[in-house]
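Just so it is clear, none of the values below were taken in a lab; they were calculated from the coordinates. The structure presented is a predicted model; accordingly, all values stated were derived computationally and were not measured. Cβ atoms are built from the backbone, for glycine too; each structure is taken alone.
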Structure 1
Amino acid sequence: MPTGGKLIGAMVFAALAYFLTDLVKPLLPEGSRVGWFSQVNALVGFVMGWTILGRGAGKSYRQSLGYGFTTLFASAFWSIFIWAGYEMLRRSTRLYYDGPVEALQEMAQLIVIYAKIVAVQEVILPAVIGTVFVTWFTEFFARRWS
């Protein structure tokens, strides 16, 4: 059921995901195409903000902080998973792999590579600060509109 907390959580976490994606773009290898990169990650942030952060909003600020960091990690995981899967599918259409098992193994390696790219101070510090702010903002409005 839609609530004010879910709506605010989804919107502000989508904005945070979009902002963090813009911080990741300069860290990508040169020549990387980033066409729908920000929009897809914002959509993932929207869905995670609605389902995780929004569902837990309205209880207490301390509990919401836990939901906020869970939302951050879930958004990061699903974004990395989606982009590694996309790259694996792109390569497989060019007959890069000998079979499906090799493609899935390469996808797992891509997940590790992408996680290493994102796991730098220039991204983690704004992500933590942004998550604290977004969580507080969501909790504030969830209490007013519930």
Structure 2
Amino acid sequence: MKTYSQKQAEIKREWWVIDASTQPLGKLAVIIADKLMGKSKVTYTPHIDNGDFVVVINAKDLVVTGDKMLQKKYYHHSGFPGGLKELKLEEVIEKDPSRVIMAAVKGMLPKNKLAQDRLKRLRVFAGAEHTHAAQNPKEIK
């Protein structure tokens, strides 16, 4: 038996849709990262980006457990002295719900050359409507 290594020309990408209001943020991020990397495929090859496209709907209705809505904080820096900004999860969801899911999934992906391309295949929508109906995405239960 020989070890199979997928070639770039053999990649077949599928489209998946997942509802963010059905599972907690961490479990949701694991499922999404798995699909983006292609680890659930039989043809998974670590150095080839063979993952699928993922569409996330209902990001504004995100589910978190415990007191994370008030205690979890997101930080960014302006680049100037004293420019550290912090926002609670609740405030970030009000402003831009896709940022929360993108940050969680980015943390789940391996830190390598393929990470940015994988993250580009993630599409997050605040409501139940999405613009990728033409791709006939399959639903992840």
Thinking only about distance in nm of label points 7 Å out along Cα→Cβ at positions 80 and 120, which of 1, 2 has the largest value?
-> 2
Tell me which of 1, 2 gives 16.0 when you compute Kirkwood radius over Cα pairs in Å.
-> 1
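Given 0.95 as the derived value for FRET efficiency 1/(1 + (r/R0)^6) of positions 8 and 128 (r between Cβ atoms, R0 = 35 Å, to 0.05), which of the supplied structures 1, 2 does it correspond to? Write out the running numbers ahead of the final one.
Working: 1: 0.95; 2: 0.50.
The value was obtained from structure 1.
Out of 1, 2, which structure matches 1.04 when Rg/Rh (Cα atoms, Kirkwood Rh), for residues 16-63 alone is calculated? Walk me through the numbers before you get to the answer.
On the way: 1: 1.16; 2: 1.04.
Here the read-out was taken from 2.
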The highest value of relative contact order in percent (Cα under 8 Å, 6 or more apart) among the shown structures 1, 2 is in 1
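Given 0.90 as the derived value for FRET efficiency 1/(1 + (r/R0)^6) of positions 24 and 48 (r between Cβ atoms, R0 = 25 Å, to 0.05), which of the supplied structures 1, 2 does it correspond to? It would help to have the intermediate numbers written out before the result.
On the way: 1: 0.90; 2: 0.20.
Only structure 1 yields this read-out.
Figure out for me which of the structures 1, 2 the number -8000 belongs to, where helix-only ellipticity at 222 nm (-39500 (n - 2.57) for each DSSP H run of 4 or more, over all residues; to 500) was derived from the coordinates. Display every interim value, and only then the final one.
Values: 1: -26000; 2: -8000.
Structure of origin is 2.
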